[in-house]
Structure 1
Amino acid sequence: MKKAIIAVVILVILGIGIFWVYRMLFSPERLNIIGRTIETTIGFENGVVEFYSGGVLVKRFLKVEKLTTATGTYQKQVRPYRFGYGYVDLNLDGKLNKNEKELGKVYFEIPSPRDYIYYDAKVIPEE
């Protein structure tokens, strides 16, 4: 009887330990971090960020490599905005024109998560 109780206790402890390791390695947050690390390493370079106001497109950035969530330098706290670099689509035609390319990539910030769309365009036409 004592051996059975000891075996059950050992199995419960092992189960809790395996569950804890699983949560540490494969939690949704951990998988998200791993996925973002892979995306950053591979470096998508045809991302598009579109800003909307009242349902109307007001600004578009082309060839965005990645969006980064800002963190504090010393506090290591996540800041409430994201940022990235991309070419400004001045005429909102979805093409990278010569004059837009001459301006170079610019820094931009996204203050609110509900005002923008980010997607991978696979190919961005250039003139």
Structure 2
Amino acid sequence: MKLSELIQKYQCKVYNQEDFRDKEIHYGFCSDLMSDALVIMNSVEDDRILQETILITGLTTNQSIRTAEMLDVDVVLLVRGKIPSLKVIELAKSLGVMLLSTDYTMFNVSGLMYQDGIKGIVYHQQW
């Protein structure tokens, strides 16, 4: 699914204007514990998977943006209507991470994305 479709379909607010709207999203990962995100996503054996991944979280701190940066994930989606601080938005912008939010819960947006063909990340995933 193109990121532009995802933004429209899940009524996402875009906090910074990184131009990834034509980017394909084929994988997703949900976590509020960034240490879990690092463990699972660092096990992915092909970087192309991470390039097509969206990190879904309720964590609105710099930690979620730094985690995305370390994993080379370009898109972070905040759930439950969470609003990031200006400091977090500026960090995302400076690191080239597109920051989005939606009013959907993590469970619901994940289920809808799965229905739409976005796969979950699993340990040791290969292309």
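Read the figures in this text as sums done on the coordinates, not as results from a lab. The structure displayed is predicted, hence computed values, not measured ones. Cβ atoms are built from the backbone, for glycine too; each structure is taken alone.
Could you tell me which structure in 1, 2 was used to calculate relative contact order in percent (Cα under 8 Å, 6 or more apart) as 33? Here the read-out was taken from 2.
As an exercise: distance in nm of label points 7 Å out along Cα→Cβ at positions 30 and 46, calculated from one structure in 1, 2, equals 2.5. Which structure is it? Source structure for this number: 2.
Looking at structures 1, 2, which one was semi-axes √(5λ) of the Cα gyration tensor in Å calculated from, given that it came out as 19, 17, 14? Derived from the structure labelled 2.
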